[in-house]
Structure P
């Protein structure tokens, strides 16, 4: 049975924060429907995002199970239909939720305009393995691929667009089951609500390789500095509440389970028996230049407590922490400048005997798989997958990305991380066993 829910609520906006909709009038000849974007997908549900400007008529979602993603989507007989009327409270974006789906099943869908039968944007997705299954799956990671946008006289324009179809095609050819996009997804360098919304809209219209990828691959996002605020921005950024509002309106991430009173983008989800923790490395972060004392924080007290409690509750052999900032690779912006916070995190990991921690990051316009020595006694080496620069120039692995293959069917579950450059050539590979990521029982064993 295929069921649907509609109308996932958006934040209420003050009249002064309603965006300048002239942009949609400009892009409508190119794309009447911006998106769709496949967001959070479980074994039985899927969230799909779309935007079609300010309108009082509904958007329609139709969906049906198919044999393969290569099926002729125009010939699909859709079995589920949902109408949703855009609301100003969420900037007229819509987020559909399909429920009652079957695990590891491919579905076709189409987003249509109720008042324009000829306008249709199709897509596909495959649901996650059953919640209790020991699965094999592939995750892709990319960052720093967005265009650069500036706002002048109330109008956002693109000042740099680098859309590398080859890199995105190589990523798609890797056939990931899901993807993480982990910051600098646009280079807006502002907290201005209207500017951020327009930048994301232009990105999804002009960056065709990206827009094609997100209509077929379940996509999970975090931000870094340039899509949160100015370069290297932190908790002092004025207008960060508007950045948060836009982020929640343009992505279809999983809701945060439990208490969500602390603002931020942090949340968690599970895929194939692996738990993922999407971290907010900006909203509560102390300035990088602050003296490194116990008062200097990266995640903030509330997010740190949430993370530790979530890690303690996890039974997954791998626990993947996802953040835009690197652990040690950047000397100007990242965890490397937060010695007390790094040790605080690892002391709590050791105290609660939390195994399986893997770190995933972006930011530095190069890709790598690194192996970090223990921060405190009894801790273990931590692998870090750095995937940055899919659309931004760097010295190494230009236009590169990373994938990680998880195999939980083994007696000792394994993660194999690989880096590919812009030609599709594998440049780095590292294999990690879950048994290697365990807190030692006592010092010196």
Structure Q
């Protein structure tokens, strides 16, 4: 049984990551599957009692829900998603609609095709797209309580950050994801899992983390299939060899053998090879609330990592859907190993990039194209000196003019370049002119440094 989950936040969510020294405790920008699982387990205990003190039938239901094959996937806010490590983006994010994916794009260019700026790889982090950005995190500072005297410790403060519960429109933030219930889940447990209820997510549950949880039977669309399929991790995955040691991702043969041994029964086809891997590592742990003990720390493959696989025959779409619900690796029922399959390049969630998305010159700041035009003219140093007084005139409120074109240096400019300079002088705003001058100075300085170094 596959359930579509929706969570509506009514309070900030303190979804803390591991603290680093005395720095503020950061927050996740999504709800990890382990957090959802823990909140539902706490709700079950409130409804029925501790698992070791309930009748055997209820105990079996608890085990089927939280200690068996039921998989809790991560929840992402509307308009957000993980940027895979295989995706290259404009480093300064001037071109929001350009996302080359190395898994399916053979281009080897290191520069953006729209603005000419450098490309950088995705970091596997959750990002918000389109109008969903802005005002994501709030910060609260608290006094530290002395263990013995139970009063505020002098000079000790504790700062925690939390994800806001309002989106950019002021509405309550909604998160979406899926839960794949075990095949042997008792009917009573399935009904309980599908009920709408209030939950507390994350830390500081006394004053934050209040949400409304709702579930509905999913009607998923079958994924595309092919001989080349990319596995994109939506949560850290614990991949081990037969002895339980972390897999060496650089050894693609052993990686392919391990994945084949785990997934062959699910996909009903053989993995021929692992073509490419884009991955990072991290250490993951957790806290077992029932025993009040820490969970073992594992070396995991980070969320956003991509494994590009080649199959002997294209897997059936139904098996790829089953794989997405199952996940990969160990401790999947704790929220690890969630993934999605893909046979084409990545695009941001929510439809923020469409066929009408701006490209070329429309996709960048006009100051960037103006600066590059002046730089290519061969007169960049002259323009840097002569444009500054004109920019100051325009900033003072004087009307635009093209008297600069009458200077002797520019009388022999080619016709098209002359028209471009005239367009800059007459149509650009003072702010655009100022940014153009700054960008042109940077380009000229870069050229000068290169000449000196050679």
- Task: Assuming 2.1 is distance in nm of label points 7 Å out along Cα→Cβ at positions 233 and 257 as calculated from a single structure, say which of P, Q it is.
- Result: Q
- Message: One of P, Q was used to compute mean projected area of the Cα convex hull in nm², and the result was 20.7. Which label is that?
- Response: P
- Item | For helix-only ellipticity at 222 nm (-39500 (n - 2.57) for each DSSP H run of 4 or more, over all residues; to 500) computed as -9000, the structure of P, Q it came from | Q
- Task: Determine which structure produced the value 21 for relative contact order in percent (Cα under 8 Å, 6 or more apart), calculated from the coordinates; the candidates are P, Q.
- Result: Q
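Computed from the coordinates by the stated procedures, all read-outs in this text should not be read as laboratory data. Bear in mind that the values here come from a model prediction, so they are computed numbers and not experimental data. Cβ atoms are built from the backbone, for glycine too; each structure is taken alone.
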